[in-house]
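I've put the structures underneath this note.
Bear in mind these aren't lab numbers, they're just calculated from the coordinates by the rules spelled out. Since the model is a prediction, treat every value here as computed from it, not as a measurement. Cβ atoms are built from the backbone, for glycine too; each structure is taken alone.
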Structure I
Amino acid sequence: MVLPMLEPVAIDLPDAAATVRLAQRLAPALAGGGVVYLEGDLGSGKTTFARALLRALGASERVKSPTYSLVERYELPALTVWHLDLYRIADPGELEWLGLDALDAPASLTLIEWPQRGAGALPPLDLRIELRHAGYGRTARLSAAESAQSLRSFLTNTLQKSDS
């Protein structure tokens with residue numbers, strides 16, 4: 001099912017520190033939970049963004065890349081965060097054995113790297129973040145699902161105005 005999306009907000013990220021700042025700025029808007037698809041080529045900053053977001057949300061333990069484990073779970077005081085990296089998934093049917101039923105539970109935030117590899121088996125997104133190489137830096141394109149009212153408001157009223 002394809003959800004209607006808000007017009008993307010584009011942000012230049014000249015270095016890794018800018019990616020960290022973006023995650024820190026988005027943290028308050030994601031503190032209530034949701035499903036975030038992180039898209040982009042290898043080395044585009046998906047895991048850097050996820051680590052920074054987890055830190056900004058209060059994760060104090062080591063934030064590991066789920067490249068080999070496929071999924072990492074973080075219990076924060078007000079939120080459970082699931083971080084998935086589906087790069088090694090060849091078929092969405094492989095996700096069945098991971099027991100991902102809780103991914104869209106209330107008070108949970110799900111960060112999914114390489115979501116296209118799990119197409120049809122993942123919960124619907126609230127926010128899509130596309131990270132792309134741009135010279136020596138990156139660009140981020142953020143778009144919120146039409147149904148994610150608070151994220152839509154945050155993107156248009158906070159990020160878009162401060163980055164224009």
Structure II
Amino acid sequence: MLKLIKEKVYKGAEMKTYRKNTAAIILNAENEILLFQRADLPQIWGFPQGGIETSETPEQAVVRELEEEIGTQDFEIIGKYPELLRYDFPEGMTFPDWSYDGQEQQYFLIRLYPEASINVKTGHPEFISYKAVPFADIDFNAFSFKADVYRKALTYFKKEFKEIK
């Protein structure tokens with residue numbers, strides 16, 4: 001079992017526990033953003049992400065997660081969001097192996113190499129499909145409770161990396 005890093009945060013009078021996590025916003029060769037359709041909630045689209053193990057840096061975790069979730073290491077990290085972003089899980093959302101109030105994420109901007117291939121049919125598929133979209137066509141409502149965090153990260157990367165379509 002993976003040993004994940006926790007962060008405890010006081011919000012008002014209540015203490016919340018956040019799972020340390022890394023997330024990847026991925027660009028294809030045409031500088032479009034790749035969105036991934038979740039296997040467990042097909043109406044939800046998002047980005048590859050996952051917990052940071054105690055022995056990992058966020059950069060190591062994002063490399064591992066992309067191999068596990070989309071079957072590739074054919075990319076480079078071209079950007080890093082300057083701070084951690086946090087979101088709370090919706091009321092009633094539970095997980096079989098752990099209990100957190102939300103996630104605290106380090107976002108990376110990833111560029112696939114031109115020869116890269118993506119395989120969402122991994123050993124434990126998290127996604128069933130993906131699509132490339134220009135920034136202007138992104139519907140933030142499709143991200144559910146992660147919408148605000150995704151908007152912050154995407155807007156930052158769009159401003160910093162003008163080549164994003």
- Using the calculated result 1.8 for distance in nm of label points 7 Å out along Cα→Cβ at positions 131 and 155, pick out the matching structure from I, II. I
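Suppose distance in nm of label points 7 Å out along Cα→Cβ at positions 59 and 83 works out to 0.3; of I, II, which structure was it derived from? Write down the numbers at each step before the final one.
Values: I: 0.3; II: 2.3.
So the calculation was done on I.
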- Message: As an exercise: mean count of other Cβ atoms within 10 Å over residues 35-42, calculated from one structure in I, II, equals 15.2. Which structure is it?
- Response: II
- Message: So if we calculate percent of Cα pairs over 14 Å apart, for residues 51-90 alone for every structure here (I, II), which label has the highest result?
- Response: II
- Query: Comparing Kirkwood radius over Cα pairs in Å across I, II, which is largest?
  - Reply: II
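When relative contact order in percent (Cα under 8 Å, 6 or more apart) is calculated for each of the structures I, II, which structure yields the highest value? Could you put the intermediate results ahead of the total?
Numbers: I: 35; II: 30.
Max of relative contact order in percent (Cα under 8 Å, 6 or more apart): I.
Which one of I, II has mean count of other Cβ atoms within 10 Å over residues 19-26, as calculated from the coordinates, equal to 20.1? Don't skip to the end; give the middle numbers.
Numbers: I: 20.1; II: 23.9.
Of the options listed, only I reproduces it.
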